[in-house]
1. Of the structures labelled P, Q, one was used to calculate percent of Cα pairs over 21 Å apart, for residues 37-172 alone, giving 51. Name it.
2. Given that distance in nm of label points 7 Å out along Cα→Cβ at positions 13 and 237, derived from a single structure, equals 3.8, which label among P, Q identifies that structure?
3. For Cα Rg over 2.2 N^0.38 Å, which structure out of P, Q has the highest calculated value?
4. Could you tell me which structure in P, Q was used to calculate FRET efficiency 1/(1 + (r/R0)^6) of positions 69 and 197 (r between Cβ atoms, R0 = 35 Å, to 0.05) as 0.35?
5. One of P, Q was used to calculate distance in nm of label points 7 Å out along Cα→Cβ at positions 117 and 165, giving 1.5; which?
6. When you work out FRET efficiency 1/(1 + (r/R0)^6) of positions 53 and 149 (r between Cβ atoms, R0 = 30 Å, to 0.05) for each of the structures P, Q, which one comes out largest?
7. When distance in nm of label points 7 Å out along Cα→Cβ at positions 221 and 245 is calculated, the result is 0.8; to which of the structures P, Q does this value belong?
8. Given a computed value of 1.06 for Cα Rg over 2.2 N^0.38 Å, for residues 109-252 alone, which structure among P, Q does it belong to?
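Derivation of every value follows stated rules applied to the coordinates shown; laboratory data play no part. Note that the structure is a prediction, hence the values are computed from the model and not measured. Cβ atoms are built from the backbone, for glycine too; each structure is taken alone.
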Structure P
Amino acid sequence: MPFISVVIPVYNKQKYIKDSIQSVLNQNFDDFEIIIIDDGSTDHSVEILETLTDSKINLYKQSNHGVSYTRNKGVQLSSGKLIAFLDADDYWYPDHLQKIVKLYHQYPEAHFFATAYEVEYPGGLIKKFRLYHEPKSKLFSKFYQYIKGSPIFYTSNFAIKKDVYIKEKGFKENIHGEDTEFFYRLGYQYLLAYDSSITLRYKNQSENSLFAHYETDRKVLLLKELKEFEQKDKELKRILDLNRFAWVMEYKVLKKNGQAKELMKQISIENMNFFQRILLKTPGKILKILKRIQQFLIQNKIYLTPFEKS
């Protein structure tokens with residue numbers, strides 16, 4: 001029985017999937033299995049996957065059900081004590097699983113685990129995202145209280161004890177932003193062990209998108225899922241208000257002003273910094289221009305954000 005099960009959902013990732021899987025096979029820690037589920041890809045992903053012959057790889061195919069269903073199914077098929085996830089267009093550095101296992105043994109009271117990561121933007125900008133603290137590895141209750149803007153981890157640099165995952169019934173399948181909802185739900189109740197070493201590179205492929213591909217209405221559904229927790233925890237309210245702010249920006253750019261106004265009513269203004277308060281009052285046309293400027297700057301390796309540095 002492997003110690004870790006690595007679950008990789010795949011949907012139309014022919015350009016990246018081979019490198020992602022190779023990054024798992026190149027790990028310094030090797031007591032793992034790989035559960036790959038193709039979620040009805042229509043490109044050449046399946047053909048590429050079928051060329052991989054390593055004995056650690058277990059390939060499954062299904063019609064399209066979405067990423068939450070696919071991750072949950074991957075856990076059902078797994079046999080490890082720990083579950084780690086990797087998106088099919090990301091890749092791990094060789095010490096990723098080694099760092100996760102070290103956290104597992106160093107903090108046996110922890111329920112889930114994470115490392116830091118970096119994002120590769122179109123144009124070549126590489127931005128590191130981590131929670132700085134001493135000592136390097138640490139145990140956190142309600143980790144979200146340390147978030148200022150960008151998440152300190154996300155799905156591909158996250159692992160969880162299988163029994164905790166099963167108890168919490170995994171990712172919800174009726175919302176977009178299911179990973180955000182799951183992480184905050186975990187953070188409210190369980191302990192995170194965190195290592196600020198960067199072990200993952202996430203490739204941001206949204207070169208020219210201005211929210212057009214985002215499912216904002218389905219994202220907002222996660223607020224209902226977390227309403228009970230939010231009412232009891234001011235730090236969770238603060239971080240969810242940061243999400244609300246981001247979604248208000250999306251709604252305005254998409255000319256959905258009614259939805260933007262309704263969401264703005266739910267924001268506690270004291271949770272917004274100076275720039276966020278200004279942007280909440282900025283018309284969608286101006287926000288669209290600002291977004292284009294931000295994308296231009298990123299392509300020229302300059303990173304600006306209305307969020308404080310995380």
Structure Q
Amino acid sequence: MTANTLIGLDWGTSSLRAYLFGPDRNILSQRETASGIQAITDGRFREAFESLCADWINAEPDLPVIACGMIGSRQGWREAPYAQTPAGFDELASALMPIDLLAGRRFCIVPGVSTVGPSGTHDVIRGEETQVVGALERLGLTDATIVLPGTHSKWVSVRNRRLVGFRTYMTGELYAVLARHSILGRLFAEQAAPDGPHQQQAFTDGLQRAFDDPTGLTSLLFSVRAEGLFGCYDGQQMPAYLSGLLLGAEIAHARGTALHPGTNLEPARDAATDSSAPVTLLIGSDTLVTRYAAALERAGIDAIPVPDAPVAEGLLALASSAGLID
């Protein structure tokens with residue numbers, strides 16, 4: 001009989017976070033290292049795990065482990081096949097990828113999730129599904145639209161505690177590519193100044209122009225250079241204007257396009273008078289969540305930030321659904 005309950009791992013591309021859960025399912029300890037999958041050579045994933053969690057597993061060799069994130073990708077320890085939408089707690093739990101018993105302990109990897117959108121295109125998430133599960137568990141929700149900003153932003157539609165559809169937007173990566181490797185970045189200031197009123201105004205201008213012309217992004221993007229040439233924005237403002245254009249195009253598209261057949265993200269409605277309105281949640285870094293919340297508010301969508309990434313609750317909930325823990 002173990003004194004503790006579970007080890008949970010959030011193992012991504014650039015970092016590895018570990019959580020030790022006690023018998024009452026609270027987090028007793030957590031730690032982090034830069035041993036993301038890109039830092040692992042010669043497939044030495046087991047060594048990286050045992051190095052970070054040595055004292056936990058030495059004290060309790062049979063403590064079960066559950067891991068999510070890119071560790072289950074083709075470049076990770078084992079490739080965990082994607083569960084297909086609609087996918088709830090039980091579907092994800094039943095699709096856990098077991099790894100051979102390590103010194104007598106059970107070790108499972110959470111699958112990613114795949115979907116086919118209304119237009120017939122495939123999309124995938126890996127790692128975000130566990131954060132979605134954790135947010136639902138923490139807040140006791142059954143229906144929500146969950147936005148996860150990042151290099152590849154995810155918009156996930158949840159109905160009856162099941163992921164029924166989602167879309168990925170390459171907004172963060174597009175910004176980096178355009179700023180660093182296109183003509184648009186030639187007029188940017190070499191060193192960005194802290195966000196001030198002028199940067200905020202440029203960002204808001206970009207948002208509104210994308211909202212007003214949601215299908216004209218490729219034309220609007222060139223306006224970054226043209227506006228700079230005519231002095232409408234200086235080198236400190238132009239990055240914010242570009243960011244506003246890209247984020248505005250993302251929100252405009254997500255609002256007007258079904259994340260899965262029959263569900264559009266509609267402008268915020270008054271929950272006091274419309275109990276059917278699904279809540280919109282934001283999960284991510286503080287900087288991105290603040291920016292997305294302001295942009296969504298301008299689009300008429302009230303979004304609730306979820307503080308502290310809920311991945312730990314998600315790992316615990318899936319381990320419970322899978323029978324890894326009582």
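1. P
2. P
3. If we compare Cα Rg over 2.2 N^0.38 Å over P, Q, the biggest value is for Q.
4. This value belongs to structure Q.
5. P
6. Greatest value across P, Q: structure Q.
7. Answer by label: Q.
8. This figure was derived from P.
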